[in-house]
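Colleague: Each in structure tokens, the structures are laid out below.
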Structure 1
Amino acid sequence: MKYIFSLLIRVLLCFIPVTLFDKVLIPLTTYIVYWLLIPSGAVIINNVITVSNFSFVIVEACVASFAFYLIWLLMLLTKDLEFWKRIGLFLSGAGLIFVMNVVRIIILTSVAVHLGYDSFNFIHFIFWQIVSGIYVAIVWISLVSAFRIKSVPVIDDLKTILKLIKRN
């Protein structure tokens, strides 16, 4: 019964909306990027950072909310993790994604200012379409290794549920 209760809580937590991540990540990312760009003469108004006449609007896509949400889901849907291991797993994954995202925004800002808008668009496309997905996969694989996770998200829970059904 304890397993079923744990699974129910984990599944319910999967329904936390991505917009909740946005509400935390947009201001956090915006202000950290701004603080790092102050030496470049950055100006901030709400979630818009201006550097050398280039304005960068920090929106949901910029903060990679879905990458954080994916780590959240993988963490919740991995069977047999202790509470603190789950927390550590999520915080480690979120931290790695957050740092890389801030670095990405700083790089893109620098590219726009020093190389122009066309270069910015090209490098932004490469980051968005290729690098980000690969990076999130590498983060998850690294976390699985570092935390010595043996369980496969979703699959191991489904196997356990099927065993419970067969027993009854």
Structure 2
Amino acid sequence: MAGSFTADIIATSLGHEWIGYVMATRNVAGVVAGVFFGRLSDRIGRYRCYLLSLSCEGVLALYCCFGDFQGESDDDQDLALILSLVAFMGVGNAASQTLLRSIQGDLFEAEVVGTALSAGSVSASSCTVLGYLAGPLLPLRTKARMLVVMWCMAGLGANLARAQKRN
């Protein structure tokens, strides 16, 4: 569902010609984040960095939930705001995906880590397909609320897994 924001926000606010620039901003932010979060996770730990990355990833969804954006064409929509929100999304997405794989490697024994990584990839791909199918059918605020709930569940799941690993 996060991918359908291009139609909901960018195309309606800035026009279709801006989609490539905005997505490039997201990916450049993700590249920078990969290096930054890799080093940061060595200092403060993977779980803390994972929760921080989920927070960055959720900034766009939170703005769509509680901000003044209505998902309609608006000449006053600020390009810098959209680029900033998308950059946060890129930072969070790149870092959370990388850290999640590392955390899965830490949580599972060597003989089952491959199965765990495969199960994670299958579930992520399945959710992506469902998100792209449901995305055009749901209003922007509903999708944003669903994403916020999913990111909260991911953070809770990471904390529960961490607590179980300690015991």
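Readers should treat all values here as calculations from the given coordinates under stated rules, not as data from a laboratory. Remember, predicted model here, so these are calculated numbers, not experimental data. Cβ atoms are built from the backbone, for glycine too; each structure is taken alone.
Colleague: Kindly point out which one of 1, 2 the value 68, 27, 22 was derived from, the read-out being Cα extents along the principal axes in Å.
Modeller: Computing Cα extents along the principal axes in Å on every structure in 1, 2 gives 68, 27, 22 only for 1.
Colleague: When you work out distance in nm of label points 7 Å out along Cα→Cβ at positions 134 and 158 for each of the structures 1, 2, which one comes out largest? Don't skip to the answer; put the middle values down first.
Modeller: Numbers: 1: 2.9; 2: 2.2.
The maximum falls on structure 1.
Colleague: Which one of 1, 2 has distance in nm of label points 7 Å out along Cα→Cβ at positions 86 and 118, as calculated from the coordinates, equal to 5.2?
Modeller: On the way: 1: 5.2; 2: 3.7.
Checking each candidate, the match is 1.
Colleague: Can you rank 1, 2 by volume of the Cα convex hull per residue in Å³, for residues 54-141 alone and just name the one with the largest value? Intermediate results must be reported in sequence, preceding the final value.
Modeller: Working: 1: 82; 2: 96.
Biggest value here belongs to 2.
Colleague: Identify the structure, out of 1, 2, from whose coordinates distance in nm of label points 7 Å out along Cα→Cβ at positions 62 and 110 was calculated to give 1.8.
Modeller: Details: 1: 1.8; 2: 4.1.
Corresponding structure: 1.
Colleague: Out of 1, 2, choose the structure whose coordinates give relative contact order in percent (Cα under 8 Å, 6 or more apart) equal to 36 when calculated. Write down the numbers at each step before the final one.
Modeller: Numbers: 1: 23; 2: 36.
Corresponding structure: 2.
Colleague: Taking -25500 as the value of helix-only ellipticity at 222 nm (-39500 (n - 2.57) for each DSSP H run of 4 or more, over all residues; to 500) derived from one of the structures shown (1, 2), identify that structure. If you can, show how the numbers build up before the last one.
Modeller: Working: 1: -23000; 2: -25500.
That value comes from structure 2.
Colleague: Cα extents along the principal axes in Å, for residues 38-93 alone computed as 44, 19, 12: which structure among 1, 2? Mind showing how you got there, number by number?
Modeller: On the way: 1: 51, 21, 14; 2: 44, 19, 12.
Computed on structure 2.
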